[in-house]
Structures are given as structure tokens and as C-alpha cells.
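What follows is calculated from the coordinates using simple rules that are stated; it is not laboratory data. The shown structure was predicted, so the numbers you read here are calculated from the model rather than taken from an experiment. Cβ atoms are built from the backbone, for glycine too; each structure is taken alone.
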Structure I
Amino acid sequence: MSSIAFLKRMNLFRSRLPRICDIRKFCSEDCGDEKKGLILGIYEGENDEPVFTKAAAKYNDHLGGKLLDLIKRAGNESKVAQTRIFNNLDKEFWSICIVGLGKEKLSYNEMEAIDEGLEAVRSAAGMAAQVLKKEGVTRILIEGLGHPEQAAEGSALALWRYQENKSRQHWKVIPTLELFDDCDAESFQRGLFKAESQNLARRLSDTPANQMTPLHFAQETVNELCPCGIKVMVHDKDWIEQKKLNAFLTVARGSCEPPVVVEISYCGAPQDQKPVLMCGKGITFDSGGVCLKKCENMDRYRADMSGAAAIIAAIRAASALSLPINIEAIIPLCENMPSGMAMKCGDVVLGLNGKSIMITDTDNEGRLILADALVYGQQMYKPRLIVDVASLTPGVRAALGSSASGIFCNSQTMWSQVRKAGVITGDRVWRMPLWKFFTKKVTHFRSHDVNNKGLGHGSACLAAAFLNEFIDCVDWIHFDTTGVGFKSEHKVYPYLTKGRMTGRPTRTLIQLLYQLSCPAEGQRKLE
């Protein structure tokens, strides 16, 4: 696609974000004169001598060397994401932020499973954008920092706020972002859109459960995807009963909110090309059912549909980037609530593939709704690859914390692809075992075929083994995102706000789809 066509398409999709525009319009009367800020980069040099990026060096020359003198006096802060603010250096800019990028030519670190150069740029851009925002800057110009796409990602993710439920007069201004002194506008715009896609997933996940019911979620999906030319079908309870998605209905019956199945089709390749099937856990609130969760921090489980949110955001990005790939998505949506109609411990239901399932733990509802969604998707579309994303078990959070998504995969080739995606995006993944050892723990029972809890420890592995019973002979990637998909409890990434939902692993899904659709370019991107 040409650069002009790409930019036109990006502008079309960015116009789908009225909330940011509303904030700027609302605040324009009260904000007075526009305050511009500039972000420039600096590397660690030898003997504590600062080394400017090209744009920073040019700007220093424009100031007659004044910027370098000030940095030397203030102390060289060139480590990653360390910042220095200088005001009144130039009539054009209210504030200039110098941000550290660490050592020059950082690259892929095999032990850390991350591209340190790309991640340093995201962290630096994010921290600098937050600092300028605190200075009252309303328009931020940022140089490419050597990687314009990653600079856009870090800064746009860092500036996002969830404030829809605050009174309008208390809304904070979200500064605009522009590329400074760099000709690679296409990469910058691509990074902005990837960040905005993740911010969409963050907004969906952060919305309170009474405002993001299954029907509301379905409506948001229609609002976000249909203008992009993506086909969205919303199925009601009658359709679900007709299709005999009994495991899904068993979970949904505990709530007064009606269940919904959202079916999404993106066609970017010839029709005869087999699609990628994506399934996302869409529990819009998880109380645990009759196996009630602890009251403390239960509010975080409004984001138990973060897997579904990430898939919707990734599909929207695939359309924006015109990826030559076919995608089908099945999103089962319901609440898991305790009531007189709720499922009980010991209940047995029949899955869509004919296997009987005993419900030993009603808090393990995610695997039940995904089981029916996976079988239905395989029967309908005969996919070449299945990707499911779910905040499924506390076990993966205990093992990996918020460092990475747990990945269960039955294909070495597909594992290599998803690992590459995590390296490039900085939103890492870690492979977990999909062994027959765990299969026996969920299937070796005399009275039923599969148990939704299983025997022994390793809850994440047992959940994956359960789902594997509903996968036919096809490549499959299972993301367990319990550790990464909820609130950011501490400052893991400088560009993700503490105490707000993360939207992870949206960008890793986008990168994975890109690699699957453009394998040669994906390989070059990694190299």
C-alpha cells in the first residue's frame, strides 16, 4: 500500500476516536494559549559525555550550543527514561524534555527475550510525554528517537486516561502528538494506531460492569468494527439455544443479563484461503458464581472480558493496516453470577463436541464458554490456526506475574511466530507445558469425560489441557493473560498507567497477525 493511501486510511480510523477530540474541544475555551512541548533524545556516551540524537544535535545547533551547556550543568541523565525539563529556551516551545535512551545500538537480548532498543524508545517516549503533560503542555512534538513507530506507541499509551465517568469539567486535557524532524511519518502513524487500538481494549476493560454488559459490549463491537468494513453478527439467547451451546448457557443462566455471541469476519485475503479463528473470553463480570470470589479487589473482574477486548482491537488494527489475511472471531459474552438459577458444583453438561463436562468449580467458567466457542468456530470455518485469549487462571499470574502472557501451543512453528511477536512489541510471552501429564488430570474420571478443575496443582496447565480436549487436529495458540490483562498494579512499564487496565496483549496479537499475513516482512522486521 502506498504511503498516501496508508495515511488516508489511518486518518479514517483515527476519526473513530471522538472522546479524545471531545476533550480537546471542551477544554479549548479554558486552556488559554496553546503550550507546545518538544521531546528530544540523548544516549549514554563514553566518559559521561552526552551524545545527542540527530534531531537533538540539530536543535542544539539551532540554539547555539545552549542545550548541551545546560545538560552538562544539570548533570548528564542519559539512562533509559530519565528526563530533564528546560523551559524558556525557545519562543516556540513552552518546555523541552530531554530523555535518556541508554546506550546506542541496543538490540535483541536473547536472555531477556526482548528487543532492548525498541523497548528503550517506548519507555523513554512514554516517560517524557507524561512529564510534559504534567508541565501543562497541550501539544507535544516528539522526534523519532531512532524508531518512530515505537516512539508513537510509548507516548500515546502513556497519555491515555480513563475518565468517561468523571464530570466534564474535571476531564484532563490529552495532549496531541506530532512527529518532529523525521521523514518517516508512515511508521509514526502506524505506531499511533497500534497504541490507539490497545487504548480501545483498555477502555473496554476499564468500563464498569453495569456499563459494559454483554449487550453493551456487543454494541461497542458494532460501533468500532462495522465502520471499518468488518462484518459483525450479534446472536441472542434463542440462537445460542438453537446451536446447543450448552456449556456457555450453563454459565450465563446465573445472571439476569442475557448472553450474547458476537461473530466477526474480516476478509483481507482471497475467500479460498483458510482463516485464522480467534476466540476471546467475554465474561463482563466474574463474581465466581456460587464459588464466590473474595470481596477484596473483586471489582477488577469487570475486566474478565479483556481477552475479547484485545481480539476486537487487534481485528480493527488488521483492517486499518489492510493485512492480507482472513480472520473469523467468536466472542461469547455473559456474566458469571450467583443466583437460584446459577450452575452448581457437581453439575454435568454436554459440550458442543459431545463430551460431558463436570463443573467442579463454578469459578472456572471461562474454559466452559470457550469450549463451546472453539468447537463452533472449528465446525463453521475449518481454520488453519486457532488463537484464543483469556484471563483464565490465577496460576499463570502466580508464575509469571505481569511480565508475560502464558502461552500454550501445540505447534513449534506457531510458538516461534508468537515469540517473535512478543520480542518485537515488548509485550512478552512465555511458553508453558501442554503435556499429557495434565491431560490425564482433567480426563481420567469414571463418571464424565472432562472436569473443569482437574486434579492437583498447575491451574494454568490444567485449564489449557481442558481446552485442548475441544481442539481438533489444527494449530492452536492459547494466551492465558490473567497476569497481564487486568489493572497495572505497579509501574512495570513507564508507558502504562498504574491502577488502570493494560489492554495487553493487543499489540502482540497485531504483530502476530502481521507476521502470519506477511511472513517475509515479519522476518525482516525481527532482524
Structure II
Amino acid sequence: MPRMSGGEALVRSLAAHDVEVVFGIPGTHNLGIYAHLGIQHVSPRHEQGAGFAADGYARATGKPGVCITTSGPGILNAATAAAQAYSDSVPMLLISPGPPVDHPGRWVGMLHEVRDQSGAMEAVTAGSHRVHGVEEISPAVAQAFAEMSSGRPRPRHLEIPYDLLDAIVDTPIIAPISVSPPVADPTAAVTVLRGAQRPGIIVGGGARGAATELMALATRLGAPVLSTANGKGILPEDHEYSLGAGLHHPAAAEFVAECDVVLAVGTELAPADLWNGPFAFTGKLIRIDIDPAQVVTNAQPDIPLVGDAARTLAAIAGLVEPRTGLECAATWRARIATEAAAEGAAWAPLVDALTETLGRDGILAGDSAMACYYGAYSNLPRYMPGSFLYPTGLGTLGYGLPAAIGAKLGRKTARVAALHGDGGFMFTAPELAAAAALGLPIAVIVVDNGGYGEIRREMVARGDNPVAVDLPSPDFAALARSLGCHGITQPDDLPGALRKAFDADRPTLIHLLETGL
């Protein structure tokens, strides 16, 4: 076995798993990693931004994102991004140094010391693994990647005691572990679907890798397809059976209630998706999910199928007879679109401009902002998986810009835009400097409603006086220019401004007053 340090073993193990880019910030305790880092490294301006960028890269490419931080405050800064990735089932490996192997286990006042760093990350990821020797590092990397590809693809944390990063020993580099995703027995589902007169499909983020199989089955069944935010674009939204995205619309609930069989694929059917309470499944419910716990959570299926979405959908499609349902799909699509248009009317000019300019393979990375979840979510058509990046379950602020950076690095030829409100944008505004340093032609759209508009609305709805929600806005365009970007306010020709941004030599911030849309 070759002799190498722990830092070199880590880097070589990442390279063995075809990691092309890592996001992170060097610090005192992780220098043993950076000494050997030959993989492309991107330096966001905050570890939370590094985590969001790794998340955006993973969603856009389907490959795990990698985030490297230092110990203590570094990895804890990334914890929110880890929690968001966990909420939305995004594969991400977070790597940080930890206390030395012989740390006494009690507080001694070391630099960046945290009482239980690995325990903190265990609480917001699918697992935290603290290694105890250099020879354990490469197997731990291989195990993490295998776990992210064999089950529900949630984030993992790897903690390496910082004294191991420069320790040199004989150690192997473990090749990727071959994983064969399971396929569920389709027999019971096929029997029910063969007798269905009004089948429907709900698709979530767990079907990201099953776009071809989903389209084939929907077409064969004549089944309209309704998607969650994370399922948006898996079936192209101009497909004849697409109903678009948005489970919260009243017409969506009525559609589900009218179906005599609903096939739910890779979706939690969660309150964060439904907004208005659970669906009434008056017919049979079939659920396909890789997670055996999730398949019976939030809605009890008549037929639970635990398996890989692509392989299970393909097995079902091969056993059902073709039929048509175009008239039904067109009717429901029109009803949902009407409700979506009314909900997003305030942001229609912006959504129309994005629709015109993003292109079929373009990516929108949205923040938890009104312009996104009321405006773009149901009204901006998307046509492929990983083209609408949105922090659904956890609902964090500041996600859009760093996620757009990761997405653009992962899909270099795609047009990429970030969509923020003014309040949330201030959480990660310094990442403009990171995007500028990379020369990324990202359009960064800030819709300004003078603070936290949704929270203001909720306060008023409760009958409360709005408190701490009205914020003075900086000169966003000038801020962008000061950080190396282009910046414009309220352009007369918004589609033209977006086209120019997508062809620019650096990011372009477009500041829009919500009252001026």
C-alpha cells in the first residue's frame, strides 16, 4: 500500500469517486487537505454559501456535491445548508476536521472546540462519521458515496481528526462501491392500474433520475402528471400529460380527488408541498419510494412499493396496456394554470421574461421568496430535471445565489438565474464576489418589496401590527458593482437585460421594485 497523509488520502479518494469540484474555505485545521487539493476548488465567502453551492451543484447534475470546511464555526456555518439538503433529499458530502484523536473528551479550550461537533452534524444530516485512523478515511468516503447512491440521497458528514491530516501511514484508496438500486415487485400496482379509468400521477424529487421512465408510463396510462417543487421539470411542462407544478392549488386537490388511482412517485406528500392540508385520496393510492419509512408517511398507500423510481416505473410500464386521456389532461391543466396565473399575477412580467430567455435547459435557483413560490413555482415552465432549484422543506433564506453558482459550475452551458427577495438576498449577498471571481454569467434578480414581505403579510392577516419586517434597501446595483459584478436597476427592457446578463463576462444583478413589475 502507498504511504500518504490523511489529507492526501482524502483528496485521492474524492478523485476516485469522480469529484470534479469542491466548495469550501480553508482554515487552520484543514490545511492538511488543501496541501494536496488538485480538484477544482471554489471559495464562497461563507460556509453556508459553500453548502448551498454544493447543494445546487448536486441538484443540477444529479451527482453528490462536496463541501469542505474547517472545524467548529466553519462546519456549524454549513449546518443550515446541510439541513436544507436533508429536507429536500439532496446528496452532499460535508467534510471537516475535528478534535485530535487523543482529545480528552472534555472542554479544554482548544481553537474551534465544540462540545460535540459530530453530534451536531448527526442531527442535521443522514449520518456523521468520525474516523479514528488515516487508513479509515478512504473506506469512509466510499461508504458515504455508496449510501448516497443506494438509498434516499441525503447529506453525510465526515469528520477527520485534524492531527490525522498530516499523519503519514500506509493506506489503500478504495474504489467506488458498486450499488444496484432495488426494484419493487410491480404486480399489485399493475393489477390496479389496468382497471383504472381516471389514473393520475404525482411526481416528486425522488424521481429526478426517472424522467424517461415517467414519461413512458404517463403516456402509456394516459395519466396526467402533477409535480411538486422538487419534481418540477422531470416531465417537461409542455408535455401533453403535464399539469405543471403546485400541489397547493385547489384544482390540484380536486384533480387528485377525482382520480380512481393515484400513483405517487418519490414524493413525501408533505405539508410543505400541500400548504392547505392533506389530499383526499378517494381512489386507490400507490406509492413508490426508495425510503421504506417515507412510503407510509403523510398518506397511507393501498400499495406501497419500496424501490428505485426508474426501475420500478419501467417494470410497471412494461406490463400495462396503452390508453389515452388527453382531453382530461387538457381540462385539468387549464384549471390549474388559471389558478397559478391569478396567484402569481404580481410577478407575471418577470416570469414571462424568464420564460422567454432561460431556454429549455435553463436553470432557475430560487430563494424562499414570494416572487418564487407565488410567481415562478407554478408559472415558469421547466423542461428537465434539476432545472428548478428551490429550498422546499426547510425553507431557508439566502439559497438562490450560491445554489446558482453550484448549478452553473455543474452545467456550464445552461443559462442560470437566481431569484431572490430583498430580505433573503442579504443573507448571502457576499457570494456575488465569489461568482464575480469565477466570471460566471449568472443573472441575479432581486425583487424588492422593502423587507420580509411574506412575514409582513402574515402579521397583517393575524391582525397584528407589522414589526421588524420593513427594511431599508441598499443600492443593490451599486453593491453588485462594488463586488465585481454588473448591476442595473429597473431596466426598461427586462427580457433584453436578461439576455445580456446570460451573455456577460460576469454576474449581473437586476434590481426590480415589486411595485414596478
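Here semi-axes √(5λ) of the Cα gyration tensor in Å, for residues 174-397 alone was calculated and came to 27, 20, 17; which of the structures I, II was it taken from? Can you show the working numbers first?
Values: I: 32, 22, 14; II: 27, 20, 17.
So the calculation was done on II.
If we compute volume of the Cα convex hull per residue in Å³, for residues 38-165 alone for structures I, II, which one ends up with the highest value?
Working: I: 116; II: 102.
Top value of volume of the Cα convex hull per residue in Å³, for residues 38-165 alone, among I, II, belongs to structure I.
Can you spot which of I, II the value 23.9, 82 was calculated from, given it is Rg and Dmax of the Cα atoms in Å? Please list the in-between numbers first.
Values: I: 23.9, 82; II: 23.4, 70.
This value belongs to structure I.
With helix-only ellipticity at 222 nm (-39500 (n - 2.57) for each DSSP H run of 4 or more, over all residues; to 500) coming out at -10000, pick the structure among I, II it was computed from. Provide the component values of the computation, followed by the final result.
Values: I: -12000; II: -10000.
It must be structure II, since only it matches.
Quick check for you: by mean count of other Cβ atoms within 10 Å over residues 310-317, which of I, II is greatest? It would help to have the intermediate numbers written out before the result.
Working: I: 29.2; II: 22.5.
Structure I gives the largest value of mean count of other Cβ atoms within 10 Å over residues 310-317 among I, II.
Identify which of structures I, II gives the largest calculated value of mean count of other Cβ atoms within 10 Å over residues 206-213. Present the calculation step by step, with values, prior to reporting the outcome.
Numbers: I: 17.9; II: 21.4.
If we compare mean count of other Cβ atoms within 10 Å over residues 206-213 over I, II, the biggest value is for II.
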